[in-house]
Structure 1
Amino acid sequence: MEINNNLMSQLTLKFPFKTKYYEQDFYVSSNNFSVFKLIEDWPNWPSNWVNIHGPEGSGKTHLSNILNKKIKNTKIIDATSVDNKTIASLDKINCLIIENYTQNIDEKLLYSILNHVKQLNLYVLINSYLPIQNMKFSLRDLSSRAESFINVGIELPTDDLLKVIISKYFSEKQIDINPKITDYIIKNIERSYQKVFKLMKEIDDLSLSSGKSININLIKKVLINE
């Protein structure tokens, strides 16, 4: 079940850098609007099962924690920690959130979990890099269950979102950045959340270790080593 939304959000919300997950700390842009809107619309979902997919650092965990604050008795668990005890815990919760799913849960176990979730009429959110519906499962029944998920993705960051990420990172460190420097970074960096965060840290580290202010020459030195 695919949700498509071409609407451009006008919300000027901040991108998160801290581990406190609030709606007001999430920057909404065209690349993540559909996902944010779905979380905001809970419990008015067309299905209780949701799969949020997107690259590392794109905000999936942040959205999970926003949902966690909306639903009482939610269990958040990394996919690598899912085991038979997870099934036993379902009777005590209203929502199960599985983080970082990369087909790293035994298929029979995952199928059993989803069956229990269905019987108990619980909500389930699975975060993954790739859409669950596109994954190849050996267990045919699990493939069928995967088709039951609402499938929403977070796309690569837009220029506007990159500007927010860069500005927010340095403002948190009380560093003023010239807009021309921000534009230079955006033009010369790979469209990857992970790469953006890594580059920001390396720029900051080099500035501190060299005692030099952040300028284009310093950024060029960092980019050469990328």
Structure 2
Amino acid sequence: MLPRLLGAVVGLVVAGIAATTQAASAAVDYFTFDSFSIPSQVQIRQVSAAVVFTGRFERVDAGLQLVDAGAVPRLYISGVNGRAGILPASFVKQFSARNPDIPDLKRLVECCVEWGERAENTFQNAQDTKCWVDRRRLAGPLLLITSQRHMARAMAALSGTLPDRVIVPYPVDDAPPLVGPMRRREYLNYLATIAVVKLPRTVGGQRIYGPFAGTCPSTL
């Protein structure tokens, strides 16, 4: 879905990259844009919360395991819906089966896990996260959990939405590394994401930001 969304604003994206020096200076070299490593335990324990952008289930597993281990105090999962293959009503059952080492996932969720159901792409994940952070009045760094191959775009979107917040990447190896044309395409998507987040949300509006095009939805 994301390539179609980005294609809808491709002209504006090209203009944004050319005209916005901030976006140009924020871009990372092609050879290193998707190079991320697991942060140290010291870095992890300094965050106020961890955030998962849904996709493959391994991302959610990683977040739940960090909370269960006491490494992070709370977890927000953006994009808990049918498109991600995760239904709120069966969340505990689904992820208990995947994480048998977590003794009481229901208790863990009640204590320390929240989620939003309305985000359906990376831009919406970022806005959804901002709405949650603002609603909970959280301060301090955030740990961003997503796949290694998705991290550059996710970091660009979330950093653009929360520009004054330290975002610590926590990559999950849930898919083979991108190579050749697929990696080049992902790099262009990454550059486009940098440009789009510099533009007003009225650009692209509902098509890109969906329920987050205006103010935060009353229910996430």
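Throughout, read-outs are computed from the coordinates displayed, never taken from laboratory work. Because the structure is predicted, anything quoted here is derived from the model rather than measured. Cβ atoms are built from the backbone, for glycine too; each structure is taken alone.
Name the one structure among 1, 2 that Kirkwood radius over Cα pairs in Å of 17.7 was derived from.
2
Here relative contact order in percent (Cα under 8 Å, 6 or more apart) was calculated and came to 28; which of the structures 1, 2 was it taken from?
Derived from the structure labelled 2.
Can you tell which of 1, 2 yields 2.1 when distance in nm of label points 7 Å out along Cα→Cβ at positions 64 and 192 is derived from it?
This value belongs to structure 1.
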